[in-house]
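Every number in this text was worked out from the coordinates using simple rules, so none of it is lab data. The model shown is predicted, which means the values in this text are computed figures rather than measured ones. Cβ atoms are built from the backbone, for glycine too; each structure is taken alone.
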Structure I
Amino acid sequence: MDTVGIDSAREAFFGEGRLPVMTVRPPVLQSWIRCTDLGLGQRLLPSLAPLPDGDLRALRERHNALRRLCRPELETLAGEARETGSVVILADGDGMILDTLGDLGFAARAAQVALQPGVSWKEASTGTNAIGTAIAERKPVAVHGSEHFFAGHGVLSCACTPIMDPRGAIIGALDISGPSTIGHGHALGMIRMAVDQIEHRLFRQRFDDCRVLRFHDDPAMLGSSREGILVFREDRLVAGNRRGLALVDRHWDALDESSIEELFEERAHHGAVLELRLGTGASAVGRWDAPAERSGLANAHFEDSFGHKNSAFAMRDAELIESALAEARGNVSKAARHLGIHRSTIHRHLGRQRQARAAGFPDGRQ
């Protein structure tokens, strides 16, 4: 958006209380509305001090598996960031910045507006910004200059993609931020490709008692980070990546609900390669992983490597969901955003509670 256009949109929204729906991109406008509803004021920057060194070390230690997982992409993107006077940022699933790499000069200037490790960039803390808004929207987002909620953040241009685990939980976010005076039109595409690679590696780890299908409608994509991946326990879909779900026209709420028969049929075998007819009517090629390919890193459960308490595929345990619902006063959408999971996961949890109570278990557990 041009500077005049965004300035006019800000005056309409913040000054006159009008919705500039024709001049502001939908993710940005929706974020402005959320931030206003939170009671934030756009004129003054929030006072945000980074975590003390000891707390930051503890935070990084808790997210050590995520930091190791993302390190190759961080190092690669850092070179690009240095050339464009920018920084690449890794945040956790709550928007807390863990690491920044890239141009040291811009990093110093960014620290003046609290864009540094140990500071939360979720919307509730720092308004509309690529990290917080990508997490809130659960999709890639770019925020340029005065599209930021706080006027003082107009010096930044940022692009971010959330990192999703095989069950659709947000475990982190990858961002490139630089000065708004420099064009960064390629940044969002670079970040999306990097996150594709990160999420693809998550499927190297073990999925107990499951089958992993790798497939694509373009045979050249099979085996690349662009391939679709779906995981089935018996005949039930229990995990997948964004590409795999998109190819079968499903979203994260299809997990635990969709069967193999609903999604595709195997038409022919050519050695290890399958011809598939997808439920959408499209054709694809794919292959099932051999069990040895799913042995994982140190043969560890995916959830265990990120500090989750459950067995494989458990998004959060019942106590965590119940706590989030209590804090959100029963608001399922708010609780889901807090946990970084899809609303359907909480609805399924509530459904199991109702079934358990109907079966004679008063606390909702069997």
Structure II
Amino acid sequence: MPDPATYPAEELANIAANAIRGYPAETLGYGPIEGLADLRMLIAQRYSTPSMTLSKSNVLITTSGMQGLDLVGKALLDKGDLVAGQFPTYLGALDAWRPRQPQFRNMDLTSADCDPFAAMNAAKFAYTVPNFSNPTGRLVGAEMRSTLVDAANQTGAWLIEDDPYGSLNYEGPLPPNALEIAMRCGDTGPVVYLGTMSKLISPGLRVGWVIAAPQMIEALTLAKQGSDLCTSGITQRIACEVLKSGIIETRQPTIAAHYRSRRDALCAAMSEHLSDWFEWEVPAGGMFIWAKARDPRINTDRLFEIGLEEKVCISPSSVFDANGDDCTGMRINFTLNAEDRLVEAVRRLARSVERLLKEHT
């Protein structure tokens, strides 16, 4: 979760009031299934490149990024179809697709043995979060992004690029996203890009978008019609004005500094209290630390239970495994709580580990 202190409440309040007064029919009535034309054009312009200009036919507005995941499942998956998922995988994506009863194939993009061509063979699509993925916080490099696009083109699988965290970048420029790599050849290719306002401004707006080839946008629009008919006109108009105002670009350096400080405080506390039991990488952005247990006696499902008794909460690695087998890691969020609370949380987590290990003596 983001820190509510980062929400530009006063600016959004003024934008919302003006939006309703200026566009009463648009904001208070039903809207087009595809989303407001103004917002679709703004998104298209935002992601266009020198090699390709996107149009509104490439953009579908969704009720949050989560709806984009749901619509992908509705449009592409039948029972028994194969999904190649970046491993560990975002729990929300797994939940969105499980009702379609697909099969899942893990794809560890950080492993030297990872072969995206083999992983995506016979898959309907591959799901990736290249920028500071949930849950690991890792950044997928430029070479692997290009390989994923090549593998999608060769295997016929769609490449789903989910990018909720790209704006939370603390250490330098990002590699080009898969959508941009595909567009260098003159179209969006096999890439279906998912974006959201949730980390750019606030999750309460529930505004997201899909960028893809027009025929994919048409298929997803048909699926959306039976889902919610249309995304809120009020929040879409707010999103339009936010994108035109420059609020996002003005606030990003401050938000990055705010979260960087919390990341550093959490990592320092973990080094002091948890380094004997866990190993981790300091993420260059995003919201999470992904820690793997050094000691095979540490089962993070059980650690989660003990942690709740100590009034500290982690996300165990089993929920990010489509098969539920991996109990050796944990995801910790650093964006919501202040530095002193993060330090206290790590102390409580260390006590939880000690209690867990005593169960094995």
Structure III
Amino acid sequence: MAARTIAIYGKGGIGKSFTTTNLSATFSLMGKKVLQLGCDPKHDSTTSLFGGISLPTVTEVFAKKNAVNEPVSVSDVVFRRNIPGFRQPIYGIELGGPQVGRGCGGRGIISGFDVLEKLGIFTWDIDIILMDFLGDVVCGGFATPLARSLSEEVILVTSNDRQSIFTANNICQANNYFRTVGGQSRLLGLIVNRDDGSGAAEKYAAAAGITVLMKVPYNSEARDRDDSFDFAVKLPEIGEQFRRLAGDILENRIKPCEAKGLDFEQFIRLFGDVSEDEPVPATENELFGRQSTVAATTGSGENTPNAEALRMAACIEQLPETEQAVYRMAELEKKMPGEIAGIMHVDEESVITLLSNARKQLARLFFET
């Protein structure tokens, strides 16, 4: 029987490895053979699972073997830990990736899966494969289990901060896209980690059509256990929640979500009032010529204006009176078009037109002089 495959996605640092590790431990305690697959270039998903040991990664093993023209074997990249009191050993793999700044992490994920598929990963005698994935699905490599339906199911991990929820929304939308082109991965729901009771993640989940599977409150003792390479599920209040979730997964009591996700405007409006103002474009003149123009026209500063500044000042003097006035207010006094319109008793569109004409004339006058 093929292993059940679940991809767990979340923003870096949000606790997806904590979640994956404790879910792996729970399945093992329930008598299931579990493989935890770390899919992050940091290759630290299985660190707590293996008591602080950093496992050799598929990326580095493949590079070494390839250099001497030797094939990679299962024993080179798959490791087992027998834990006292656990009914089954736990297996671990780290895909790994390039060192910081030395390559594409997503490409490392794709190559790692190629190696594991050649080793027959999806035919091994394993009950559950949990894939611990970085939530940056902008890069196609991190979307591999969704794009190729390597994971039957997807769980999102977030907290109540906007950035981690935004990442969860991106993953939801990515999965929706891949489903339109034949993808089969089903979204089970969302886990709120370090829940502070604010309800932000639950508000998002309701709007996006995503089921909240579990809420794990911040617990300093759970954090200490994780930091010391132990399992938080040994704490009764944490263990009970993970057992309930694991049981629901095994018994297929969780109905996959038909989540639509949210577009950017819908998402951002969940968190407060959004300005209706259009972004104000910067001008070439303010970025390249403002300082010299100010020096030439105001005479401020201790330094003598240079020849270009003086020439620009002379060009401004040649502008028609109205355009000259608009230009000075906009570029030298830094007034906004709406403010200038009020002063001159004209509409804002007229001010923008006058300012555009003034800049064009200045460019012609300056370079023809």
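Highest-scoring entry among I, II, III, by relative contact order in percent (Cα under 8 Å, 6 or more apart), is II. When distance in nm of label points 7 Å out along Cα→Cβ at positions 56 and 80 is calculated for each of the structures I, II, III, the largest result comes from II.
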